[in-house]
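Please find the structures below.
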Structure P
Amino acid sequence: MANDPIRRSDEEWRGQLSPEQYTVCRCCTTESPFSGRWWNHKQAGQCRCAACGYPLSDSADKFDSGTGWPSCTRPAGDVAVSEHADDNHGTHRGEVWCARCESHLGHLFPDGPAPTGLRYCIDTATLDFQADAAR
């Protein structure tokens, strides 16, 4: 678990997040492909959790998966995300959560490129972006 875990009531999350962010981050829904703000974003920097600001991934690890969601080969660090089994919708996959605030971020698939062979497929509603110049 990330340092300084964040726990808020459902009411507090609703007040902090937009309706779309709330349904994706706190209710584990998925946005439509090719629709989110960051799905085709190419600037160098770091993706952070929209709910708590925790660093999630670096643009150096991002790749175009063709799925319509931002994808990367690994999280920002060993404790950036937590992974859970997700057997919904007739498929087995990993679900990815922010390790700090436990927001649902997206899913993990074993079909990514080298060096990890993993594809962290993240809903853009769960993300904020910090450009390299701002870090």
Structure Q
Amino acid sequence: MSGMAHADAIADRQALMKDIGRSVGAIVPMIKGEKPFDAAAALAALEQIDADAKKIDVATMFPAGSDKGDTEASPKIWEDMDGFTKAVDKFKADAAAAAAAKPDSLDGLKLAFQQVSANCGSCHQSYRLKKN
């Protein structure tokens, strides 16, 4: 695979993670009480996280060699591809469950989102390099 293809894989996964981040950014202020609960906005964000999660194709987005370049992806991804793939699969399942829950209250949103955000945190801790 060429360097350009690696750059594309890096760009694709960064764009997808940014999109997930935007959706998380719509939910977190509701959970923190900084914004009023909005069932439609919460569901739209959960559905977008689910749609984005479904687009994560580990083989395509994290090909061998794409740990080099402008990326925060940790070499641990390629050292533990099986563990990383399991983490992605769990995120996909939990994102789908959260969207399917269609929370209609703040407590429901907190419950639905809790596992999704736990996946983000644990995966980033294990498989993402810290920015300096």
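Things to note:
- Origin of the derived value -2500 (helix-only ellipticity at 222 nm (-39500 (n - 2.57) for each DSSP H run of 4 or more, over all residues; to 500); candidates P, Q): P
- Source structure (of P, Q) for Cα Rg over 2.2 N^0.38 Å, computed value 1.10: Q
- Highest-scoring label, criterion being volume of the Cα convex hull per residue in Å³, for residues 17-64 alone, among P, Q: P
- Among P, Q, structure where mean count of other Cβ atoms within 10 Å over residues 41-48 as derived comes to 19.6: Q
- Given 11.6 for mean count of other Cβ atoms within 10 Å over residues 33-40, calculated: source structure among P, Q: Q
- For the set P, Q, ranking by distance in nm of label points 7 Å out along Cα→Cβ at positions 9 and 105 places Q highest.
Every number here is computed from the coordinates shown, using simple stated rules; none is lab data. These numbers come from a predicted model, not from an experiment. Cβ atoms are built from the backbone, for glycine too; each structure is taken alone.
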